[in-house]
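Structures for review follow.
Only the coordinates and a few stated rules stand behind these numbers; no lab work does. Computed from a prediction, not measured in an experiment: that's the story for all the values here. Cβ atoms are built from the backbone, for glycine too; each structure is taken alone.
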Structure 1
């Protein structure tokens, strides 16, 4: 399914939720579009986090240019050195996705803290958190004007109002 088809479904779901009420409208869309609840919820989160760019970050892989990724890795390093200098971390990059894992004092291994996904067509970064079921979910914040800039996206880790990363 294309990102634009997903966007159409998400917009129809949001409209149904406004008309019929949250849960009823959501379930109407699950039935209407023959989708699983988890998938539709994930699509809505991606849309709320970044519009069509958020949906594409969720559903597509890209191969960004090397310079962009090199700069991103430098910014991530600078962020962790400044924000949490005592925290041990590691970074793994696969195409446009960068997974940051951390190791707290007293722990034997690393655990995944977050994933950053880059959409090269608009230059935006998208933040993901890992659910207890091991699946990555777009982080939806009430903080406005993030604009997809990497340093602002990383700063959401410190401001995490929902306890998704360190909760």
Structure 2
């Protein structure tokens, strides 16, 4: 293994959006056992520090691979289409109109039924966006369009968090 390998190489899985979560979990546990610093206690401090680096690297890769948005972001970046969410917030007009309509609904929501209706709509949009990413990345190989879809999904995720925050109030 090489610290500079991609997350996919490190975990021994294909560089695709679709991943088997159970396989990722199993491989993470295997890699953590192999790299655990305690296994290198008899080999001295340098070996333990290296094992600690590996453990951190394995955890970072696992966090990226198990999360669909982070995984899609990583795949886009690896394939020359960085997300640039901080600087590129351009979205299609229809998407922005939907966001505005949801914001108005959230502002007007007063009862559990209104919140639940909005939650269902947002979850359906999230599912469509994830399905679109699967197709754009794994089937079409269109990383530039996938990057746009990731940015949209980030908006959807933030809005879902806003719904939960308002419900908690």
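Tabulated values for the structure
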read-out	value
Comparison of 1, 2 by Cα Rg over 2.2 N^0.38 Å - largest value held by	2
Structure from which -16000 was derived, helix-only ellipticity at 222 nm (-39500 (n - 2.57) for each DSSP H run of 4 or more, over all residues; to 500), options 1, 2	1
Computed 6.5 for distance in nm of label points 7 Å out along Cα→Cβ at positions 44 and 116 - originating structure among 1, 2	2
Relative contact order in percent (Cα under 8 Å, 6 or more apart) derived as 17 - corresponding label from 1, 2	1
Entry that produces 0.75 once FRET efficiency 1/(1 + (r/R0)^6) of positions 76 and 132 (r between Cβ atoms, R0 = 30 Å, to 0.05) is calculated, selected from 1, 2	1
Per mean count of other Cβ atoms within 10 Å over residues 36-43, the highest-valued of structures 1, 2	1
